[in-house]
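Chemist: Next up: some structures, all given as structure tokens.
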Structure 1
Amino acid sequence: MNILVVDDDFMLCADLSHFLERHGYTVYSASDALQALDVMERQQIDLIITDYMMPHVDGIRFTEMFKSDPRFQSIPVLLITGSMDSAVTDKGLRKGVAITLQKPVDMGQLLNLVRFAE
């Protein structure tokens, strides 16, 4: 399974990537939505884990952007946020986010969700 982690926080992106790689997943990373879209053009991506708050384009808008492309509509999205504001969660669900996780990320929960998405 190929996973794309999108987060402008280098340390969190690296931590998530290393954790998932240790569990046998191939992980690509991007620091913003534009880099992520570039990766998606070049690699087969099966799951996206994206931060909500990022420069230029937030995680929900990023999801909305790529879900408008038929090639990427079926890719599930896990949104990570520092705030579990119900408005953010609801908007994410309407735009194609499957699950919203709160920071700090519970790695066991994340692993279970990734395995469920396989």
Structure 2
Amino acid sequence: MTTVIRPKSVTLNKTEGYLEIAWSDEVVCQYPLSELREACPCVECRGGHQFMGREFDPDNILVLKPSRSYHVKSLDLVGNYALQPTWDDGHHTGIYTWEYLRRLCPPEQSSD
């Protein structure tokens, strides 16, 4: 039986520009918003359906080079499995699942 890791808390810090998730296994991850926007998992941002899937996920969110600084206008819970941000550039179709966000946890913060 595998243990399902879920968020205990989610905090959007608009002032300092990061999303923080405290996970059920006691790991806390801080995701820089601009890099999180660059890691958007939607088909439009990925460049087509052929680039969907785990093999196209970034290995390290911190090496992404954002084209500009991004801010989150709103952050919505999608069911009990994901977050959907609305970005200041109007983009809002990316659904960041808990599994995806956990894999994106910056390496120095993750125990995975």
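No lab work stands behind these numbers, since they all come straight from the coordinates. Computed from a predicted model, the values in this text were never measured in an experiment. Cβ atoms are built from the backbone, for glycine too; each structure is taken alone.
Chemist: Suppose Kirkwood radius over Cα pairs in Å, for residues 21-60 alone works out to 11.1; of 1, 2, which structure was it derived from? Show your work: numbers first, answer last.
Modeler: Details: 1: 11.1; 2: 11.7.
Of the structures listed, the value fits 1.
Chemist: Upon calculation of FRET efficiency 1/(1 + (r/R0)^6) of positions 13 and 53 (r between Cβ atoms, R0 = 25 Å, to 0.05) from the atomic coordinates, which of the structures 1, 2 produces 1.00?
Modeler: Values: 1: 1.00; 2: 0.25.
Checking each candidate, the match is 1.
Chemist: Here's something else I'd like to know. Using FRET efficiency 1/(1 + (r/R0)^6) of positions 45 and 93 (r between Cβ atoms, R0 = 25 Å, to 0.05) for the comparison, can you identify which of 1, 2 gives the largest number? Mind showing how you got there, number by number?
Modeler: Values: 1: 0.75; 2: 1.00.
When FRET efficiency 1/(1 + (r/R0)^6) of positions 45 and 93 (r between Cβ atoms, R0 = 25 Å, to 0.05) is computed for each of 1, 2, structure 2 gives the biggest number.
Chemist: Out of 1, 2, which one gives 13.4, 43 for Rg and Dmax of the Cα atoms in Å as computed from the coordinates? Intermediate results must be reported in sequence, preceding the final value.
Modeler: Numbers: 1: 12.7, 34; 2: 13.4, 43.
It was calculated from structure 2.
Chemist: Right, something else. Can you say which of 1, 2 returns -3500 when helix-only ellipticity at 222 nm (-39500 (n - 2.57) for each DSSP H run of 4 or more, over all residues; to 500) is computed? Write down the numbers at each step before the final one.
Modeler: On the way: 1: -13500; 2: -3500.
The read-out was computed on structure 2.
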